[in-house]
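Here, each number is a calculation from the coordinates, and none is a lab measurement. Given the structure is predicted, the values throughout are model-derived calculations rather than measurements. Cβ atoms are built from the backbone, for glycine too; each structure is taken alone.
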Structure 1
Amino acid sequence: MYAFPTDAYTQVAAEAYSAPKMAGKIPQHFIDDMLAKVDIVDVIDQRVSLKKSGNNYSACCPFHNEKTPSFTVSQTKQFYHCFGCSANGSAISFLMEYEGMHFVDAIESLADSVGMEVPRDAQAAQVRNDSKPLYTLMESIAAYYTSQLRHSPEAIEYLKARGLSGETAKRFSIGYVPDGWDGLQKHFPTEEAAMVKTGMLIQGDGGKRPYQRFRNRIMFPIRDKRGRVIAFGGRVMDQQEPKYLNSPETPLFHKGQELYGLYEARKSGQDAGMIIVVEGYMDVVALAQHGIDNAVATLGTAANQQHSEMLFRTVTNIVFCFDGDRAGRAAAWRALTATLPCLQDGRDAHFLFLPDGEDPDSVVKVGGAAGFNDLLAQRIPIVDYLYQYLSSDIDISSIGGKAQLAEKAKPLLATIPKGIYKQLSLRRLETLIGLSLGSDSAAVKAQAQPPRRKQGDTGLTAMSRAVLLCLQNPELVQTIPPDDYDINPDMPGADVLLKLIAYCDSTPDITTARLLERFREGQSYSYLVKLASKSYYPDDRELDLDSATAEFKHCIARLRERSQQTLADKVAPAARTGLLGLKRR
């Protein structure tokens, strides 16, 4: 038997064991240890009610609307999967998708839940340590503003006149800041420097003492996705300007990355399958007062791609609600161009234009939730609005007008991710201009209805089958001696398989979730997640452990045979050349 010049398994194993790798500045070994302590069932059950179903747990999927549960959680694998929308992953992935958290935030939340302190490099640790007291201070300021509201008859009357109940004000922690320049300093005498840092105080010119940014305003705390107060918005109670005033950019607050009310609206948005984006705090609060709890507002900036992507992590449909005037149409167009690149299959967006002079607040005051929902039913799909906007000053009944429309639309359609949504959007354009632009209807049909495989045919290569089995049953690695993993590392996919084997060999109790987290920052992560949740056969039959063991051994044997054959094919020509050289002499 031929032998490889280097022991491929040992080489890759050494790389796998070399540490510490860093994931978002957090050591990989810490993530691994944390996931060993976290139980994904507890994490999900706190947010979605799970029921025992055989060896697993099940629920109606929190990521799409369904009546029959297709969302399963495996305690053994520490992995969740929805057979309806294909959502899947570890406890980290669940918090990122369900709570809309960033990776590091999800790690911190899980670590806190099991009493672990997240280690960081010195710079990151310093930033985190500096931020902790600022979050605490902002919470205290929010409580202070709430207490001041109770002592201001004028502010209470203003909110009552706007139709808000005490319950709604409490839900959004609405408060009041009295007039004056130094109320915060008197209440928090030792926090002056921190209040300047968070934008609550403005540094006076020429060394003068800082003064309050907000004075005599109704105060709306702005929370991040974890519910922490990071900024404030203040509204006047009379005709002064500016009507609305937001906190400035601070270490805690970046207005282009946040949405007012998202923390409060997330659960209702998931239940409704959509979130409504409006233009102001009072619109969000007024809609909530009438039972429409799935609204959020931008914070003095245009809706951008980051906003849309953040919302799509929570819901599958976004409705942008704007005034029907020129400014509203311009804002809608900016939102449209920002959202098109986010429209993967399974996502959608709409536009709702209100009558002239109306806003969500005024609509619900007159017509209640029913009146607003009547208007909501008239929302326009994003692609329809795209063509409506582009053709507003074009005569599309003429040949030239149709050509103009196509020319304007094609670069915008190019920003939509490849998939059925993009194909159908192009088809709509073809219908409008009465001409095929080269879209392949057969390809669309093929994408919508993938070819059916015969029962028992996995449709996967031996390499992919071995990876799938290793991911789903890490204990299988222990059933084969290390010397038998002599696989050519240059074969497609071998680097990933050998790393999986090395991780499983070094940590015999490793779970599917912990394995996947080792690859989160790599190019193969999304494919591995899909494999981890894939049924072994297309008809959803699963392998028992004995069958999985036999199949895994078979796959490894086939890969070894191919590796040996590849090496033999390389050696043979060299041997023939040597023989010919001898004959010539």
Structure 2
Amino acid sequence: MTGGRWRPGSDRMILLLRTLVAVVAGIAMWAAFPPRNLWFLAVVGLGLLAAVLGTGRPRARTGLWLGFVFGAAFFVPLLPWIGVYVGPLPWLALAAALAVYTALFGLIAVVSMRLPVPPVWFTLSWLLVEALRSAFPFGGFPWGRTAFSQVDGPLLPLASVAGAPGLSAAVALLGASIVWLCQVMIRAVRDGEHHGRRTVRTAAIAVVLALVGPVAAIALTPDTVDRNVASASVRVAAVQGNVPRLGLDFNAQRRAVLDNHVRQTEMLAAAVRAGTADQPDFVAWPENASDISPLTNPDAAAEITAASVSVGAPILVGTLVMNPDGHYTNTVLVWDQQRGPVDRYDKHIIQPFGEYLPWRGFFRLFSSYADLAGDFRPGSGSSSLTVPGRSGSVQVGVSTCWEVAFDRSARKAVDDGAQILYIPTNNATFGRTEMTYQQLAMSQVRAVEHGRAAVVAATSGVSAIIDPDGMIIAESGIFTPAVLSSRLPLHNDRTLATRLGDWPLTVAIVIAVIGFLFAVRRHTRFSLRWFTAGARRARGRAPEATQTESTATQNWTAQG
């Protein structure tokens, strides 16, 4: 690396510096997520990314490269739990695939940010690509969405108005606007334009954009607005029975897992009878709490009925059900102590590479664990369960494990009448990794987004009870038995985010696409003029024509 190519200020040195900043930005983004919860580093990370993509008008291919580097630095340390028991190949392959999405973002942002008010186009481009990777392929992979990094941050209340996409947008807009303001000030000092009207106007726009998210979030905090009045309250007990051992083969000990949850429920019942615990209105078990289906196994049904009778309350049981078509569904049953199963939810959004395997023959070539993937089928119908109670029934919305990452799951539950959210999950497969904390953050965002208390019941942890403002009321450890109990409000009103649904995101995507195409067209117009000028020169056109075409070339260069 000698000679002029690597001298300070050379194209290669500038690209190297941009690359290093993109790496730092990706690492900062990773550090914003649980369990570190350094929410402000998401603002820093996206701000740095906006700086390297928007400064000096880099080429589209440079945007591709910088976006990929950012994505790799972010997703590789975020997702090692993918490969805990299946090896590093699936983990690194998924991280690389997700980095391709951020590479696409880099290309779109580099082009779109040439339009006026670059932070707006940076934000819209970010939303566009987050939405794309959350939907495609195989239903998408929303893990690592910016909104899920903000559970400890002041911007969290925005989720109740603009949903998870709006929360992501606020982080991106804040980071990009701060960077834009700094660039304007540096340019003004460098050029001596302290009092130039254009500089003042641009700086004012940057300040307004930077403040819009924080100011709106402050206006929405519980201390400054009246919260929805709960129609009633309900006492919920979440049971974490734990599993015999870690790993993919824990389901081989299905009876032991069921026995663990029965035992913890009976211990709760004993505490209620002794007066040391409050009587629950219903008990929430996790996903896979009874992988022996009580619908077909009398022993399992008898155990669950006995536990329900002992505690004096219905139990929400996570189980697997073999259906007449020969395929399993991941099911939650409402088990009443007198009547047995009285309601049922079959998981709507099933997990690729876990509950089913797309392209099974192809992926079998890369990992022997491919055959461990299930052959489940998605359910349909209501996402809200009717749970009988002593003072009337309660509507409980279900988002089973993987589903909580998707906007449509919790929103459908609330649209179906849910007064409280319930997230049964089984994280034993992923050992003592950060996965469970990342998923817990999603549940916190959903609670705020829809103004509903949430109950997270996990086989091995972390289980939690969350209030409608996203704060954790009670939380368990991991790989330890636990019972969490709390009285939670029941809400019937819908937040603005629930009522608006996908409309704000759809509008943002349409604007982002139109802006990108407009920027491409403007850039392409000059490119075609430049190409035409070069062709004419090659044919030996007159000098005066060449002079005119040279002017066009200069114009194209000036435009970037």
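Quick notes on this one:
- Among 1, 2, structure where FRET efficiency 1/(1 + (r/R0)^6) of positions 67 and 403 (r between Cβ atoms, R0 = 41 Å, to 0.05) as derived comes to 0.30: 1
- Structure (1, 2) behind the derived value 8.1 of distance in nm of label points 7 Å out along Cα→Cβ at positions 243 and 483: 1
- When mean count of other Cβ atoms within 10 Å over residues 147-154 is computed across structures 1, 2, the figure 13.4 traces back to 1.
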